[in-house]
Structure I
Amino acid sequence: MTDQPYGFAREDPWRIFRIMAEFVDSFETLAKLRPAVTIFGSARTSPGDKYYKLAETLARELGKHRLALITGGGPGIMEAANKGAAESKAHSVGLNIELPFEQKGNRFANVPLHFHYFFSRKVCFVKYSIAFVFMPGGFGTLDEFFEVITLVQTQRIPRFPLILFGRHYWNGLLRWCKRTVEAPGFISPGDLDLVTLTEDPHEAVEIILDYLRRVGPPESIPKAFC
């Protein structure tokens, strides 16, 4: 037991090289793509679920407008979005994470990348996206939602479109945020206006296209902090 801390200390600096490799590989690949939209959502959503079909439709429509599509690369909503993007001949990026269960890369990601570390994967979601769509999901989806909205709120990244998809799923959380977080002053009035709630994939597409029309050509798009 006495050797364990010292062994860990000797091993830890070498992890930096693995972290660097994840960033180098992903940056080199993603920097070549067109502006991208990230779609988050549950890995447990079945192909028969309405949100699976809506994610597929949304991604297909975004692809028709020459936007790349980024997901976490796994099954469920991620698979649906990658499938829709691939069907429209768009870049369909899957940022797959190594997990002991549940997460396996889907076959529709035509730009697959693999990560060991959650934090390097998260950087890539944000660095190469100009809009974010949050479908119903679990802790991972909620984690990404609160992280991205915090980055926008604190102006660490531009005010990219943040779209919550599914009124029944998100309404309760938004009411709680309004009453329990905004009312006592833990966030500023108007912070919840950073998000748009919808059930319509065509409305989501129009919100994203309107943002692109306002900011101009790809080289004019504001860059994320990272």
Structure II
Amino acid sequence: MTPLLVLGDSHGEVFRRPLFGARFPDHAWETVIVPGATASGLENPNDSKTQAYPTFKRALGATAARRVIVSLGEVDTGFVIWYRARKYQEPVFAMLDRAVEAYVRFLGEIAADFDVLCISTPLPTIPDGTTWGEVANLRKEVQASQLARTALTLEFNRRVRLRSAGLGVCYLSLDAVSLGLDGLVKPELLNARQSDHHYEPDRYAALIADRLPPFLARPERT
């Protein structure tokens, strides 16, 4: 079986769904998940609470895989960027720039040795004024509306997608199929548990799996 390494925050748990083993039986899925991992934290790993960067680097050093899928950014666009802008009295887009730069730098590091596919950051699912649920409670200091958080996520994804091309990193954008006519995430992607901010796992898994074959069909690096 061909090993394939997945690095991500808690949204990357979707790669542990049975669908991936069923659809791609010739691949062995190595999934390294760091809940709460951020693109921003990759900038200065010594100050990162999650220690995602060293965890991911260890996984990269130990794997036999030649292809890596990366999924990060939701914690940044849904919380960290807004929180830092308020804390440091800086423009939101200045914090966005820093998060994008840290993420792109990390993708470039991986692309030096592996074929890389970056998955677009999921759109925000937490409605305005929500105070129930662990994640919503942790992020209650952020006053930005869901519409504003969605717009920031789309811009984050756009910038990472454009920069990925110059790194030779493949990019899978799910924005067009995830965004509703009202400018928010489509209702069918919302988790059945209202307190869970992740996408409905089976629908999310299907969105990704349907679009993976072109990346997996590429000649493997030697």
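Every read-out reported here was derived from the displayed coordinates using simple, explicitly stated rules and does not represent laboratory data. Because the structure is a prediction, the values reported are computed rather than measured. Cβ atoms are built from the backbone, for glycine too; each structure is taken alone.
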Subject >> Among I, II, structure where relative contact order in percent (Cα under 8 Å, 6 or more apart) as derived comes to 21 >> reply: II
Original post:
When you work out mean count of other Cβ atoms within 10 Å over residues 89-96 for each of the structures I, II, which one comes out largest?
Top reply: I
Original post:
If you work out mean count of other Cβ atoms within 10 Å over residues 169-176 for I, II, which one comes out largest?
Top reply: II
Subject >> Entry that produces -11500 once helix-only ellipticity at 222 nm (-39500 (n - 2.57) for each DSSP H run of 4 or more, over all residues; to 500) is calculated, selected from I, II >> reply: II
Original post:
With mean projected area of the Cα convex hull in nm² computed per structure, which member of I, II shows the largest figure?
Top reply: I
**OP:** Rank structures I, II by percent of Cα pairs over 24 Å apart, for residues 17-128 alone and report only the one at the top, that is, the highest.
**Re:** II
